[in-house]
Structure 1
Amino acid sequence: MTATHKAPPSSPTPSPAEPLPHQLLAVLGQHRMATTHQLHELLRPGAARQTVSGPLNKLRHDGLVDYTVLPASKRTRVWYLTSEGARLTRDFPALRGRPPYPITSATAASLKTPHTLTSVRTHLTFVADARRRGDEHGHLDWTPEVSHPLSDGERLITDAVMHYTLIESAERTKLRAFVEVDRATMSSERLASKLIEYARLWSYEPQPVGRPRTRQPSASSAVWLRWYPVFPRVLIVLTGASRYVLDNRINDLQAMVAEHPHVAAMARQVPLGAAVLEDLEDHAPTRDVWVPLGGGSPRSWTEL
């Protein structure tokens, strides 16, 4: 399920050759929104806070970014691209083909902040862990809101696609994951049904007219092969409720794997895991905090 080859490890921090204002615009184009603290942790951890806040205020003066203030947060600023900023960044190499979706007002931004900022929180746990370990996972290796076609004209929109390079003994192992961020705002049944959508994507092969449908993906015609050499593992990150509630939601995910034939078939070939966001923040994604949805003891996401 992975691709491995040998090469010397590279620096886990952003390249200083790319100006910080350019990086700030790229991150906001990629993630849609982020707080000042999140931008600081993504791009300049350990540096003075003014290292990031100064360029942000200059970009705002230039009309490329703006912010809204989170309620009851000691005036925490959440930054986003203006229409002009979105127009400018659409030609950035890292963002080509990425729909801009500019946020047109502070009111519109406030409606998107809870889920978007939780997704960035999740991303930050992998970024911090990669820096600690010497792996490769940077500020642009997490692409939110990626759409994939399903049969009958439907689409699966995954919360994020993650690219991560694990470095051990000078070996580089490329890992990919579909990440779903659950804030306990939908029913547990609806959350578990997301696994059915991933099973449909895993098995979906566009069929020419007149040819009968096949039940299992072949080596050459599965639609996901347009984007991925292997089907990414599916990681579900939960937060926003008590541990009891979150544990029950994980149990429901495991029941879906056990009871749904197509999900069970996918689970035999694709790693599936769930973890609580606060565990990722308190420990690390590569610690034994992931529950394998197909059964077994908690482990690292890389060992699912």
Structure 2
Amino acid sequence: MDFRRLQLLLALSRLGSMRAVADEHHLTTSTVSAQIAALTRETGVQLIEPEGRRVRLTPAGRRLADHAVTILAAVDRARLDLDADADPAGTVRIGGFATGIRVSLLPIVTDFRTRLPQVDFVISEYEPVEAFRLLTADDLDLALTYDYNLAPASPGPLLETVPLWSIRWGLGVPTDTGRTSTALGDYAAQTWIVNSRNTADEDAVRTLASLSGFTPRIAHQIDSLDLVEELITAGYGVGLLPIERPTAAGVTVLPLTDPDVVLTAYAVTRIGRADWPPLRAVLDAMRPPPGPPLPRPGWPRPEAARPG
């Protein structure tokens, strides 16, 4: 069985059309169709069936796609094992959320310049859903992502995660209101601010509000925490903010309990790729020591954003 055909079947299970698979793998649609047909002959079972103008995997095709995850990961591991002891060298493509890059990656970049100069980095900022998609398409080697205990992420079967650190979040409110209540129901009439590029913040807010017996009125979607603070001080709403992050004047972050709100950061890779020497070196440098609870670093605030 040609593992390259398994790659195409797995891509088809994810993308749902021959044309999309062809575009992703830089092939013609007829080539993809011919390879899937050849895989059908090799297995002796029908793997796809028409669904309108698209195709979908049959139950047998879905089972083979599930096996393909394990098979292709084993192929990757075998390739890496041929030279697993080589000195780390190469370019590691990393994408992630801004604070994950600041906390977990930038100290490593500085260290590697001296200790492992043959390892280079290409760094891009992405929210978790974007990073998961790029990892699955093999356009990233490593993603730095996050989720909340109230809104767990779903990376997908091709990906594996390593928890790196965690931090508590609270409710950001204007300081001049004098409010100190941590009862979320007291803020039911407020407008709420959530993230613009990831649904985790909104999912966490809606879960918190549901537990307190109200539906939040979400009006603003903002990616920058600095801008979230500015909206809060201007009286445009309230929103979740990390407790350990220094805030601008005019913003107070109230702790939340019952339940706590905890953000956890992760290093995410494709299954079977973590033994590639440069990537393994990066993961080893990021990975927290076994045994103790996850570290809780202070949330960095760029110097340029500090109030004067």
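FYI, it's all coordinate maths here, none of it is from the lab. Predicted model only: the values in this text are computed from it and were never measured. Cβ atoms are built from the backbone, for glycine too; each structure is taken alone.
Below are the figures for this structure:
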quantity: Parent structure of the calculated result 17.3, given that mean projected area of the Cα convex hull in nm² is the read-out and 1, 2 the choices; calculated: 1
quantity: Which of 1, 2 yields 12.2 [mean count of other Cβ atoms within 10 Å over residues 67-74, calculated]; calculated: 1
quantity: Read-out relative contact order in percent (Cα under 8 Å, 6 or more apart), computed value 16, structure in 1, 2; calculated: 1
quantity: Origin of the value 1.04, where Rg/Rh (Cα atoms, Kirkwood Rh), for residues 131-282 alone was derived from one of 1, 2; calculated: 2
quantity: Origin of the derived value 4.2 (distance in nm of label points 7 Å out along Cα→Cβ at positions 243 and 275; candidates 1, 2); calculated: 2
quantity: Given 0.05 for FRET efficiency 1/(1 + (r/R0)^6) of positions 35 and 227 (r between Cβ atoms, R0 = 30 Å, to 0.05), calculated: source structure among 1, 2; calculated: 2
